[in-house]
Structure P
Amino acid sequence: MNEERFFEKICEAVIQGEGEAVVAAVKEALEAKVDAFSIVENGLTKGMDVVGEKFEKQEYFLPDLLIAAHAVKSAMELLKPHLATRAAGREAVVVIGTVEGDIHDIGKNLVASALEASGFKVIDLGVNVPPAEFVKGVKEHNPDIVACSALITATMVNIKDMINALKEAGVRDKIKIMVGGAPLSREFAESAGADYYGRTVRDAVVIAKNIVGEGN
């Protein structure tokens, strides 16, 4: 079986929410010496992209999203030992959380899992995180990146409050900020003072890798 067939098999299992099949397909790919990062990027993440699109179109509902996310999380636990070597010698840290007033965590959890699987140390502050907690997280963990999400329009404005709190605390210039979430846009991210906007889990991983690669 060529690599593309492995990726297709993993992707389809994620889309169907078949957790055991996802794990089995990942194991099979690893045994065939398929690169672990390629499995994440071309199998798991692509599958979740499709699940996310179906959710947006109301073809899938919350239970479908949760089942797929659980399947991906199980697969990533299996992949972590194979991913660690690429991150060796790099202390890239991400502090992540959902902004104050917002208790949605599916997208945040997927991004956190994908970043961990890509070799980043992730400090997850959870949901409904007030600006002061983001400041505390930056001071305590000295991250390269702060990632925050808002899943409803009413809470996206709180991203600005979080960024302003980082400025007032004198730590804003020490980190890069990337934001994401259904109601957000690149234009909003710029107006809020964020450095990057990611629409998908894949975007978040690519952006984070680019930030570290730039040495910023």
Structure Q
Amino acid sequence: MTNKEQSSPHIYGNYEDKYNSENIIAKFLMRNFIKNFKKNLFSFEGKSADAVCEVGCGEGELLKIIHAIYPDVTLYASDISEGEIAKAKENCAPMSVRFSVQNAENLDEYDDSVFDLVVCCEVLEHLSNVEKGLSELFRISKKHILLSVPNEPIWKILNVARGKYLRDFGNTPGHINHWNIVQFPKFLSTYSKYSLIERSYPFPWQMVLLKKVTR
């Protein structure tokens, strides 16, 4: 762990390995999440996509799905944690991905409007300056943005129901921003200019596909 990670209050990577959990319920929930994620990616089939970027890539599980659907696009991926990037490089070893260690609130290594699709799943709830993070996602996006965040208060209720994080009333460590299905679209409309293409609710998450509006 780097000094940068030690001094930060945030949790790096998945607090629980939801992608590889052996729990039957967790597996069911993740299958539903991935099904919705793929549905949004498939909506780009037949459209031109030269470059796709995942911000907050973690161990690279979603990168493998993106690559399977769009094997010819140039893939970029960033994460704030050097350790997570190292895991992603190993996990995505057969793929060609341009990795970088960057904070989602400050994506200086990326130019403006360079990616046809920017993917940012399970990241915004962790950001101390979430408005800046969203602004950065829209800055680097040329066309589309795919986002997902926990659906509150359902997320916390499920944690309490399974006896997790009771002292924090079910709040997962590292989650500092919370939205329900009404609040999240309002937040997006306040800090960004976009047209909403699709909304889905892969329990207990919410997922939105946006198209950048240029004027």
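Read the figures in this text as sums done on the coordinates, not as results from a lab. As the structure is a prediction and not an experimental result, all values here were calculated from the model. Cβ atoms are built from the backbone, for glycine too; each structure is taken alone.
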For this session: Identify which of structures P, Q gives the largest calculated value of mean count of other Cβ atoms within 10 Å over residues 59-66.
Result: Q
Problem set entry | Cα Rg over 2.2 N^0.38 Å, for residues 67-162 alone - highest-scoring structure of P, Q | Q
Problem set entry | Structure (P, Q) behind the derived value 19.6 of mean count of other Cβ atoms within 10 Å over residues 35-42 | P
For this session: Work out distance in nm of label points 7 Å out along Cα→Cβ at positions 83 and 187 for each of structures P, Q, then name the structure with the largest result.
Result: P
Problem set entry | Parent structure of the calculated result -18000, given that helix-only ellipticity at 222 nm (-39500 (n - 2.57) for each DSSP H run of 4 or more, over all residues; to 500) is the read-out and P, Q the choices | P
